[in-house]
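*Asks:* For reference, the structures are reproduced in the following blocks.
Derivation of every value follows stated rules applied to the coordinates shown; laboratory data play no part. The model shown is predicted, which means the values in this text are computed figures rather than measured ones. Cβ atoms are built from the backbone, for glycine too; each structure is taken alone.
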Structure P
Amino acid sequence: MPLHAITEVYGEEGLRERFALEISDLPPHDQATLLDALKLATTLHDGQRRVREPYINHLLRVTLRILCYYRVRDAEVLTAALLHDAVEDQPWRLTGADDETGPPPTTEALLVLAQRYSHRVARLVDAVTNPDYDPARDKNEQYRNHVAEALEFEPWARVIKISDFTDNGVGIIHTTGDKLVKASTKYAPLVPILRALVSRPDTPLDGEVKQHIYGQLDLATQRFEAILQQSSPLLIASDQKSSSSETEPPTAT
């Protein structure tokens, strides 16, 4: 059953059961590590949501996709997948900081992961963690540049990122409201960058898996285009309304 279908029918419990089943044939040490990472991710993202669901569902799907569809059994890669948003979203919780003001303790959070798991896990998480962006520059452009640069020399991080992108991109039909257009605008230009990274010989996936990923990228592109085309008349009307009135603020898109 597709991962989003499991989510819709069985929710978080169904994803957790699938995860337990998929790791049951791994070495005991690897199983223990992954269960510990899942426990940590659950604690770190407690109360955090993605539209209609707890955030842990996204982390489980990203990891299960790597296990089931990409055929990766590397425990460090799977651990990094479970924790791929920990440093970006919850660095204060990860470091046990009481005060969540000021710059995020990114370096300290990565050190926690390195000490608890391994330096490789921390390195992979670091590669898929977005930096603080320059507010004077286009944020989406900076995001695309960061992805291309950060994944240049981290082939296994590409595997995590493409699963993350698939969950966000192909799964965009499970998103609602203004986020549909915002996410499509952000992710659509990233498709050719990811396709080029996946196609590289050093990306550690076999040819059949890569063909599967290309199909997922094509599907995501179709969905982005449909959303953006459908929203275009509304955006144009909104822009015209904004430019014709000096008293009303521009409509957010």
Structure Q
Amino acid sequence: MKLIDTHAHLYLDNFDADRDTVVKNALNAGIEKIVLPNIDSGSVNDLKKICLSHPGFFLPLMGLHPTSVKDDFINELKIVETELKTQKYYGIGETGIDLYWDKTYTENQVKAFSKQIELALEYKLPIIIHARESFDLIFKVLDNYKSFGLKGIFHAFTGTENHADKITGDYGFLLGIGGIVTFKNAGLQQVLKNVSLQNLVLETDSPFLAPVPFRGKRNESAYLVHIAEKIAEIKQCSIEEVAAVTTHNAETIFDLKPE
């Protein structure tokens, strides 16, 4: 059984003390690749460093996180553009719109998100969307690009069944499912009963959102197994089927050649 963690931030300083152990744990758990979305200009060097340390295992993405969008977002996006011209990246992200923490920069978030969609189209890369209390606004932006062949993942999906239908049906995007699916009262388990495995990829968002039984602790990629187990329980299938389908989905969207 092989798995791909399609969203983690193992380059953050949360892992400085034991990063090698975390990598070994992931390998022992059957994680064959880990996708690393960028946050902003402050994380680029650490992202590139970790990818050089484990070539082929860590897959870097380049983008500007919505909570990092401030008055200087244009300069931040110039760095994103420079990186895309000079390095190999597997996607754009993470980007999107976050209206949970602060609505001050909503207009700038929309502009930054739109620009990163255009970069995804230019470079023919998938886009990783962070959506927090912002589905309607994100859909409004995406509607401007529906006929352009954009592809991507709604990261850390926690929306309704209607949201899931629109994302997978109208836009043809995948849903990134993480530790929240193991939370008893999150509501996501009921939503996923009616979502095909063909529309899902697995993620941890490490070091955040650890699944049960590690909820509240630092997350790591090895815990992806617990997410796969919960989805198998919801879909009433084997964990091997969950692993096979979601890994294939990840390989397809990130244009990876199966090994």
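*Asks:* For which of P, Q does helix-only ellipticity at 222 nm (-39500 (n - 2.57) for each DSSP H run of 4 or more, over all residues; to 500), calculated from the coordinates, equal -21500?
*Replies:* Working: P: -21500; Q: -11500.
Working through the options, I get structure P.
*Asks:* Matching task: 20 is the computed value of relative contact order in percent (Cα under 8 Å, 6 or more apart). Pick the structure from P, Q.
*Replies:* Details: P: 15; Q: 20.
This value belongs to structure Q.
*Asks:* Right, something else. Consider the structures P, Q: one of them gives 2.6 for distance in nm of label points 7 Å out along Cα→Cβ at positions 30 and 150 as calculated from the coordinates. Say which.
*Replies:* Numbers: P: 2.6; Q: 3.5.
Only structure P yields this read-out.
*Asks:* Follow-up question, since we're still on this one. Using the calculated result 3.2 for distance in nm of label points 7 Å out along Cα→Cβ at positions 22 and 78, pick out the matching structure from P, Q.
*Replies:* Numbers: P: 0.8; Q: 3.2.
The correct label is Q.
*Asks:* Next question. Work out which structure the value 19.4 belongs to, where Kirkwood radius over Cα pairs in Å was derived from one of P, Q. Could you put the intermediate results ahead of the total?
*Replies:* Details: P: 19.4; Q: 18.2.
Label of the originating structure: P.
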